[in-house]
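Next up, some structures in C-alpha cells.
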Structure P
Amino acid sequence: MDLTPKDYQQMNKLSSPKTKSYITIPSAFVVGGAICTLGQFFINIYSSLGLAQDIASSAASCTLVFLSALRTGLNV
C-alpha cells in the first residue's frame, strides 16, 4: 500500500487522540516541579552528609534514575 504524505497525515489525524492541553500542561508543570523538588531534596541530603556539591548532584541524579527504574519495575 503506497501512502502519499497527504494520506499519511490524514490517517494520522484520524487515529491520534485529541489532547486536553488545559489538563496536560498544568499537570506536566506540577509533576516536573515535584521531580525537581525531590532532586533538590536529595542534593541537600547528600551535601549534609559531607559530599561536595558536584558529587551530591551526581548522586541525586543517580538516585532519581534508580527510583524511576524501581517504580517502572514494580509497575507503579
Structure Q
Amino acid sequence: MFLALFVCLFKGEMLDRIEANVEDAVDYAEKAKHNVKGARELQKKARKKKVLICILVAVLVLILILFIQSMVCHFTPIC
C-alpha cells in the first residue's frame, strides 16, 4: 500500500512538473513572438537610416565634385 501511494504521489508530482514546463514554454514562445516583432521594427528603421545616409553621402560627393571642378576651371585654362 505504501508503494502504491508513493507511485501515485510521484506521478502527480511528475505531471505537475510537466504542466509547469509546458506553461513556461508557452510564456517563452509569447515573449519570443513579441521580440521578433520588435526586431522587425528596428530592422525597418535601420534600413531607412541606411538609405538616407547613402543619399546624403551621394549628394555631398556630388557637391564636392562640382566644387572641385569649379575650382579647377577657375584657376586653369583647361575648361
Structure R
Amino acid sequence: MQRGGLDVDLRAKSLSLLTCLLENAGRVIGKDELVNAVWPNVAVSDDSLTQCMKDIRKALGAEADGLIRTVLRRGYVID
C-alpha cells in the first residue's frame, strides 16, 4: 500500500479488512460479518478486529480521519 508516494506496510489481515471495507463502501458492515470475511472458520476475539482497524488508520494517517467511521454497536463504514 502507498501513502503520499511512499510504501506503507500493512499486515495481510489488515489489508483484507481494508479491502472488505472498500468493496462495501458506504454500507455499515457488522463486526461479525467482517470477522467472517477476514478470518473465515476461525474463532477470533474483537481485539483482533480492533487491532487491524488501528493498523489501517495508522497506515492511512490523516487521510483516515472521517474516512473510516465506527458506528456504535453496529460495525464500521468507509465513506
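Throughout, read-outs are computed from the coordinates displayed, never taken from laboratory work. Predicted, not measured: the structure shown is a model, and the values here were computed from it.
helix-only ellipticity at 222 nm (-39500 (n - 2.57) for each DSSP H run of 4 or more, over all residues; to 500) computed as -35500: which structure among P, Q, R?
Derived from the structure labelled Q.
Have a look at P, Q, R and say which one yields 35, 23, 20 for Cα extents along the principal axes in Å, as calculated.
Label of the source structure: R.
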